Structure formats: structure tokens, C-alpha cells
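Have a look at these structures, which come just after this line.
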Structure I
Amino acid sequence: MRGQIRPISLHRRLIIDLMHASRDVPFVSLERTLQLGPLLDARAAADRPPGFAALFVKAFALIARDEPVLRTLYVKWPWPCFYELPRSVATVTIARVEHGEDCVLPQRVSGPETMTLAEIDAVIRQGKEAPVEAVPMFRKIMRATRLPLPLRRFAWWVGLSFGRQRANWFGNFSVTSVAACGGGQLLALSPGPFIVNYDVALPDQTMRLLIRWDHRVTDGAMIARTAVRLEEVLNGEIAAELKATPAVGPGLAQVDRACEGKRPKITAVGGPEG
């Protein structure tokens, strides 16, 4: 069958490079249902509530603050070792439309455990709404993506092989979701080491959580405890911060709950992650 040859766009080239960089990471997955009644009630009553991506970014960073293994990377240079970060660096991969083409780009959030939810949400929304050239992380990674293939491979090798560079480019965890597109568990790939994927919030106030992790860094027991802590932190510290924001009136709160599934959201889908 005679087809049509089409060039690979810059944004698809980025994903190709990402998949190449992620091919050797030995990911293992754990799935769990979270009971999030206190969090969802607090979010529904908040004025201008942050997106779920911001909630999970801060919750995971708060846990990682007390669990160094969640801030640990596996690096290969100058010899295979673990590299522990002093603070978390999250990556949320943002879905955008550029030049008529769907694409995803990674937005970096440094030190989210010390930021407010509003500040984290603002960083994520900047990645969604601002021009590509106005977002520092986007400019940085697209600059590398414009390089010829041999130079790109070298740039990615440097970014992955040295602990400090790996932290700057990819951080220690990613938050991803396709909840705004109907939901589903996303088996995302990333250079690692941790990927948090959340699903849609269900009417019974539950939400499916999927954590993927680099098995070289830690084991399933640590991740199972992390999933339990995520539920506790989301319903505790995160819900408390939401309650501390100005509340809407009762009538508006009811409308807010009814429109929960219709609100425009930041879409975070798997990426370098993202």
C-alpha cells in the first residue's frame, strides 16, 4: 500500500528520546484504592481548588522528606551507585497542543514539600497555559531535542549518568494521570525512579493509585507503606491546607461538587516524568 512519508516533529522526537532513555529501567508496579473522603470534601469546599496533580506532588514530597529512599536515584557514573537528593524534585508531564499537534512536555517542580498548594498549582498551570518559550524547563529540554541525534544521545547520557544532572533533568519522582481524559491506569515509562499515577475520583470517594518504581532503588514493602502514607497525608495535611483556604458559599459548593468531573484540569500524562 502506498502511504505518505511524514517528518517527525520536534515534540515526537522528545518522546522517542524519552523512550530510548527509559528502556532499561526495571519498573515494578503496585496498585491500591485510596479512600479520600476528607480530601475530596475539603477540595470541593475550597475556593479555586488546585488540580489533583498539585495535591499528589506535595503529598509524595512530604513523605519523601522523611523517607530518604524516595529521594534516591540509581546512577551509573563514575560507577554504579545511589545518589540521595537533599530535597524532592517533581516532574509533571503536561498535555498541550502545539502547532495543531497533541504533545506532552515535562514541567519541573523543585522542593514542593516547602511550597503551598497554590504555588505548586501555579507552576503546573504555567506549564499548561504559558507559551513554550516562557517556561524554563520547556526551553531547556526543547533545546536539547533540537540537537542532531548523536549529540542528543550524548546529552541524555550526561543527564542520566551523573546524579546531579539526573536530578536537574528528571527529579526523583513523576506524577502522571489521564483522569481529565476519562481516566484509566497509565503504565508510564520514565528514566525513574518513581512514577505516581492517579485515576478519577469515584462517587464513593475512592481513587485508584498506581505507583511504579525502579526495583534497583527499593522494594515492594517500602512502596506499600508509601501508598498507605499517601492516603494519610492527602486526608490529613493536604486536606487541612485546603480547608485553610477561603470557602465558597453553600450553594456554590454544591454546584462545585456537581461539576467536579467537568472542570477543566491540568492533564499530566506519562513522560520524563511526568
Structure II
Amino acid sequence: MTRLTVTYLGGPTALLELGGLRLLTDPTFDDPGEYPIGNRVLVKTAGSALGAEQLGPVDAVLLSHDQHPDNLDRAGRAYLDTAPTVLSTASAEQRLPAAAVRALANWSSVELPRPDGGVLRVTGVPAQHGPDGTEHLVGEVTGFLLAGAGLPTVYVSGDNASLAVVRTIADRLGPVDVALLFAGAARTPLVDGPLTLTSEEAAQAALLLGAARVVPLHFEQWGHFTEGAPSLRQAFERAGLAERLRLPGPGERIEFTGFTGS
């Protein structure tokens, strides 16, 4: 029997325990407050359920992008320096020379050694952080697909707003066992349209991916999210997918078992 454990810290940050390895998504540990970005200000409304010092070491960080403080904040940047491996975009590799950042191009993979002698394969997959044609405004973003012998297949979307991108990933690498979908329908005056999946799109993404379980991330704790837990529940209920949805509370540890493995 295979196992995946997801501990939700808040925002885009979750600790994944898979194949004996500990992986952290988009580290954000700063206190609530205002965080300037360009001529805009993002407002954080709640802090992390665990501080970096409580979290302890991880085997790798899965960093969807580094250019926005709601995905990598000051304390998160400091935490990167303690991680043996940081997988992210080519832009992040260039901007974060002090950290052990390794660019993971779309469809390329790295293998992380597991304590049992196997490997966890991490594949970079596309992500589009806004409507078509906005990458020059929002910057480069990546997602990840995790797989290995005897392990469930896990998709981590990063800040993706495109169902067409999800469909491409599903066609090439699907189906997946668990999808960690960055949702919340984030909005900013910078672009006309959501920067992350709406609740309805998250439900559609679950169908496209054939995901048996869905854990939303990055749907609360920031003022620029326009859809939260209630709309996610409603959207999955309307799609007939309520049994697939696991909405975590801050600090909650969710364990999935019973998968047949990759």
C-alpha cells in the first residue's frame, strides 16, 4: 500500500511526504501584512501554521516561481538556503544564485534518491500564470509531476490559470492520483482575468486529470484571492466530485493511502 501525506501550512505552502522524502511547495513564512510588488501591494491576511524552524529540513523544495511574495517571501528565501535541492524555473535559477536552485524545463525530469533504494521522479510541467498573452507581465512559472515505482502520481500545478495547459499535461502524463491545485481565482489590476484557477476550473481540471483526490492550495490568506473554500466546495458538488475534494485547514495533515503506484 502506497502513501502520500500532505501537511498544509497556508497559502501555497505544503509539506509533501512521499516515498520517504519530504518536499516543500512554495515556501512562505512571513507574518501578515502588506507586501509591495512593483507599484502594487499584496496583502497577506494570515500567517503560516508552522514556522520554518518548526518545519525542519526537507529533501527538496518545489518552487513554482520566485518573483511574487505570495509564493516566495523573505523567510521563504532564507529557507531556500537550507534546502539541498530547489527545483524551479530558469528565471529563478538566474535570480537566486545563493540558493541551490536547479532549473527544471518543461517535460524534463530529475530523480531524487529514496531511502528504500528507489527514486522519486520529478518532472517539470507547464504553467500559465494568467490569461493568454500575459507571461511578459506575470513572469515564468512551472508546475511539477511526481512519480515513482510503487508511488502515487502527484500533480502540483503551481500558479496556473489555463485549462488548456492542464489538458496538455493530462494528455501527456495523466491520469494522476492526487492533484494539488493552486486555486482562489487570484486577481490583480495588472491583467484582465484570473491569475490562478477559479473554483469551477479546479473542478474541471480534476476531471481532465482523472484525479482521484484533489487538495486545493493557495486559495486563502491573501487579499487578492476572490474565491475561497465555500466556492470550491460548491463547484466540486455541482460537478459531482465532492468525494474527491479534500479542503485542508491550516496545519492539517492529510494522509492518502491505497494507491496502486506508478
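Here, each number is a calculation from the coordinates, and none is a lab measurement. What you are looking at is a predicted structure, and each value in this text was computed from that prediction instead of being measured. Cβ atoms are built from the backbone, for glycine too; each structure is taken alone.
Here mean count of other Cβ atoms within 10 Å over residues 10-17 is compared for structures I, II. The highest value is that of II.
When log10 I(q)/I(0) by the Debye sum over Cα atoms at q = 0.10, 0.11, 0.14 Å⁻¹ is computed for each of I, II, which one produces -0.50, -0.60, -0.96? Going label by label, the one that fits is I. Can you spot which of I, II the value 14.6, 44 was calculated from, given it is Rg and Dmax of the Cα atoms in Å, for residues 42-145 alone? The value was obtained from structure II. In this comparison of I, II, the computed figure 28.9 for mean count of other Cβ atoms within 10 Å over residues 154-161 is attributed to II.
Taking relative contact order in percent (Cα under 8 Å, 6 or more apart) as the criterion, the top structure among I, II is I, with the largest value. Looking at distance in nm of label points 7 Å out along Cα→Cβ at positions 66 and 186 for structures I, II, the greatest value goes to I. Assuming -12000 is helix-only ellipticity at 222 nm (-39500 (n - 2.57) for each DSSP H run of 4 or more, over all residues; to 500) as calculated from a single structure, say which of I, II it is. Value -12000 for helix-only ellipticity at 222 nm (-39500 (n - 2.57) for each DSSP H run of 4 or more, over all residues; to 500) corresponds to I out of I, II.
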